[in-house]
1. Starting from the value 22.4: which structure in 1, 2 was mean count of other Cβ atoms within 10 Å over residues 198-205 calculated from?
2. Thinking of 1, 2, which structure, once helix-only ellipticity at 222 nm (-39500 (n - 2.57) for each DSSP H run of 4 or more, over all residues; to 500) is computed, gives back -3000?
3. Which of 1, 2 yields 22 for relative contact order in percent (Cα under 8 Å, 6 or more apart), as computed?
4. From which structure (1, 2) was FRET efficiency 1/(1 + (r/R0)^6) of positions 86 and 214 (r between Cβ atoms, R0 = 25 Å, to 0.05) calculated, if the value obtained is 0.55?
Structure 1
Amino acid sequence: MRLVTFGNGRARVGLIGDDGSVVALDDVAPGAPPDMIGVVEQWSDVEPRLRDPALRAVGGIPLDRVRLLAPIVRPHNIFAVGWNYADHFMESKSFHPAGKTAADMPKHPTFFMKSTSSVVGPDAPVRHPGKHSSALDWEAELAVVIGRPGRDVPEDRALEHVFGYTIANDVSVRDHQRERHGGQWIKGKIFDTHCPLGPWIVTADEIPDPQVLRIGSRIDGETMQDSNTKHMVFSVARILSELSVGVTIQPGDVVLTGTPSGVGDGRTPPRYVKVGEVMEMWVEPIGVLRNQVVEYGS
């Protein structure tokens, strides 16, 4: 099942119907929560009504006539993992031990956070940092939406806490990430508009194994990343288990799971994103997350 948040004024939750149109939940499931976090929290009550084949066949609003927002407009928390593909670790310019090899990979996931104010949806503009930096980079990532709360979750039970999956672009301002603020990554990761999410959430029942998904990116149509989540160093289950040590993950949290090699900063010379270029992040079978870079003041 694919779930969206859409609207030009009031945000509404919708279901992608069998014909590809958007069916508003409040039209077909009276009393359903008005926002995605509420739907996630009350999924055991909402889901049976949405599984009705007759409902899924109801004609809705053509997809090209709605404005999709981030599936969760304001997540409770946005957790992220760095260096979760060995090839990206090796290309990273933010870590340079002498004779770096894959054996230098961290033994546990490297966590950081992005701000909720950085979230935008599909086709929303992403601001170039302008006078603050020219080192604007992309990162295609599988994003996990938490559906059940938990703390100290065992790895073999971790996927039970997943509501679904979407796509993220962990937009990064590399010089702010690497060279400023005492080596902390967070400032280079939280510029406004620098966490596109979407285009929708695919519920976990349709992706029983998140470790077999093709993932990649294109900039202005040129393929930059093309990999598979099977190459993750730390699986989704391992990430959620370690994240939940002493920390309660909760419905509406979003967890970015890392990016494969092919980012702009890893190239020689670096290839950063310019104003006007279109970034496309894709994960099969979820879809494509598309955003254009605009001037800083736009």
Structure 2
Amino acid sequence: MDQLFVKDKILFLINPISGTKHKKHLPELINDLIDSSIFDTETVVTKYKGEATEIVRKKLTENYKYFVAVGGDGTVNEIAKALINTQAILAIIPVGSGNGLARHLQIPLEPRKAIQLINKHKFQAIDYGLINNTPFFCTCGVGFDALIGDKFAQCKGRGLSNYVKTTIYEYFNYKPETYQITVDHERTINVPAFLITFANGSQYGNNAYIAPNADICDGKLDMCILAPFKLYKAPGIGIRLFAKNIDRSSLMHTERASNIVLERAEEGVIHFDGEPCRMGKKLEISLINKGLNIIIP
């Protein structure tokens, strides 16, 4: 007698407020396109921040194998942090504002193609980072980009245009800080910086490449230190971000490390995967090698 084939349980978690596009059609699209011969499918629309993490942890005890983040980098973070160091597999349907991790992994931005990719169920293990024991999967950091993340989160509208407006407005009141950084327990430097980004993936999102050569499977973070600069240099820096060559700027210092301790004068805002929060004066950033399974092209 043939052994009974058991489908893999897959859960789609839709964040209804991520990004700028309506998502009412997505449950129907998922049901139409997902391979029902392989997957036993459930779809949930989340109602509040943090609910996705709670749901995933519960479903892991019910033998769910695949978890799909339908949203942006914040949604990915909520789900992925519950999956680290397990055998479960993350997938992404990128419908957020920036979609940094999905873009880095070259996951299709069109939902139909992203679902078709899931049907192929090809996956690999990627690295993830920790900042004061908080997981991140694409980038984290301090300085101007953290400030902008905080301000952007308070905006009524999302999208690239609002992000650019916020960035221009905040630049004129921003004062760069000096940081003490210890790299891989070996050496300590004091450095003034406009921003410092610790990159597992190559970009913030929207194809703004802060670490063009970042490798998400190499066991290292790219530490990107952008020096303070005069206003007239801002357009050139912006161009370099989107041209994937900011690492060649004389204002940018990039090096790879697995463990970094950053100390600053005061506690303040940081960002991780586009989400702002406040942390203390001392920040411990580390990299966990190949701790998350994720579907890739």
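Each value in this text was obtained by applying a stated rule to the coordinates, not by laboratory testing. Computed from a predicted model, the values in this text were never measured in an experiment. Cβ atoms are built from the backbone, for glycine too; each structure is taken alone.
1. Working: 1: 22.4; 2: 26.2.
Derived from the structure labelled 1.
2. Values: 1: -3000; 2: -7000.
Source structure for this number: 1.
3. 2
4. Here the read-out was taken from 2.
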